[in-house]
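The data blocks that follow each hold one structure.
Each reported figure results from applying straightforward, stated rules to the coordinates on display, with no laboratory input. Values in this document were obtained by computation on a predicted structure and should not be read as measured data.
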Structure P
């Protein structure tokens, strides 16, 4: 599996770049889906970091991939909290 190291590394840059572009576009549109796209961006970053740690044998550092993963979970939580608040406002009116 390690013979695919170069392809795996080169795949990181465009994948993260597209995720960031999508998150920026939804942020500019003031869309609530920004939070979901931000979470996806964080999760792609976490997986990329994990993969790089595996490729370069830095097993002791790969647990730090949990930080962007948790940040993604927080972003999803914000999305659903906003969704619930908006629904309650609509039901109240």
Structure Q
């Protein structure tokens, strides 16, 4: 079973992208405070809510799974989000 929960802060403004088939994705780097590392988060669909414009530095908890992607030069690990919980300050 590959299920993770990570909490941290949004490092830069989330980016909304569309695939050629029209699928919507939200992408952003998450700064995880325990361990002080960055991981890229991909979320399919509309989990952005009203937070996309004001999300830099926002606290979030992401529920999802780790995925490994093979690029021509290297492999990377991303967090594929199933649910994003935006924390209130």
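Any idea which of P, Q comes out highest on relative contact order in percent (Cα under 8 Å, 6 or more apart)?
Working: P: 27; Q: 31.
Sorting by relative contact order in percent (Cα under 8 Å, 6 or more apart) in descending order puts Q first.
One of P, Q was used to compute log10 I(q)/I(0) by the Debye sum over Cα atoms at q = 0.30 Å⁻¹, for residues 33-80 alone, and the answer was -1.26. Which one was it?
Computing log10 I(q)/I(0) by the Debye sum over Cα atoms at q = 0.30 Å⁻¹, for residues 33-80 alone on every structure in P, Q gives -1.26 only for Q.
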Origin of the derived value 0 (helix-only ellipticity at 222 nm (-39500 (n - 2.57) for each DSSP H run of 4 or more, over all residues; to 500); candidates P, Q): Q
Structure from which 27 was derived, percent of Cα pairs over 21 Å apart, options P, Q: Q
